[in-house]
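Presented below are the structures under discussion, each in the form of structure tokens.
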Structure 1
């Protein structure tokens, strides 16, 4: 497949890049600083783009002809740098609409199902997959710490759902840098009960696996170990 990986040197994006190249895909990597891309065993096309100040022409060049676009876009520090997810995704969606690219898979976060947004002003108080601790303590604590980031992700999800594209939203819980195992749980439209964390490498593995699963189109998918 011809794949475009957004934020290809980020926490999840670097795993998407490495795994997509290893699987033999034809990859375009979108990054702010091309020099940060490590050597790859196969040629990778690199497009420089700052998603905080998106260049429409650069993004259209990056996604034109892609069979799928996979975005690991997010702030380096969610507590102090919220805003890039919605701003960058708005530009990605526009570039895909302009070039005819259709398949989009993005990373969000497990708590977003309970976060209000313009497109979902009255979300449920609890995610149906959350257990007792998350319902009563975990979600409240996380929401207080990452309120601005979660609000931005909720707007990003609105943009994706309203895009008219063949989209999938991945909602992992706490991300870790443990080695990927390829073994994780998933659920449609809800979080994973007792799923506290997941390696970034496994989120990337799951995103790539969903490319061959048309039943994930138009769905929000929870993932956790």
Structure 2
């Protein structure tokens, strides 16, 4: 076992397992996908610490979310082996590779074409055959491929557009994101039932925000 393999195992054993991550499939996926591929080369040895890392080549800067809040979001979504998942804000594909180990298929989108190109290359290198990455506006999702069993948003959001929620499967479709409300940020689950949506907050977390999901200012006289 090399140093990075040991660091990956330590991440699972010391960050994920003691903090409520119980999904064996998720632990196996995060213990297998080489996170070091998705950070700047000089940061590779640090890839498994509990930090957000800037994505090389992103402009404006995007981040690889630290392992714990990402794992908690994924576990909250309860992804099954037949689920179709939309990965919003996939950057260079780390999250997509992890999700592909859990789901039937994954469609990933990002609004930075250079990141999408790198995601495609990374998924090919990792021999991930059940995922595809495309360029698209994050807040718009990918209506042409809907409905999705699960949508996961890879960044903190102030608002989830109704048009994105509408891309969930009508019965039991789930969306997970870190929702910011003032100073508070909480992992939140939305569940669709027909034309109705319920939501619940599940845990506190602080991750970099996605400005594409900023709340629109209200008109005032």
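Read-outs throughout are calculated quantities, based only on the coordinates presented, and are distinct from any laboratory measurement. These figures come from a predicted structure and were not determined experimentally. Cβ atoms are built from the backbone, for glycine too; each structure is taken alone.
Out of 1, 2, which one gives 16.4, 49 for Rg and Dmax of the Cα atoms in Å as computed from the coordinates? Don't skip to the end; give the middle numbers.
Values: 1: 16.4, 49; 2: 16.5, 65.
Computed on structure 1.
Comparing structures 1, 2 by volume of the Cα convex hull per residue in Å³, for residues 5-60 alone, which one has the largest value? When volume of the Cα convex hull per residue in Å³, for residues 5-60 alone is calculated for 1, 2, structure 2 comes out on top.
When distance in nm of label points 7 Å out along Cα→Cβ at positions 21 and 149 is calculated for each of the structures 1, 2, which structure yields the highest value?
1
Suppose relative contact order in percent (Cα under 8 Å, 6 or more apart) works out to 19; of 1, 2, which structure was it derived from?
1
If helix-only ellipticity at 222 nm (-39500 (n - 2.57) for each DSSP H run of 4 or more, over all residues; to 500) is calculated from each of 1, 2, which structure is the one that comes out at -9000? Here the read-out was taken from 1.
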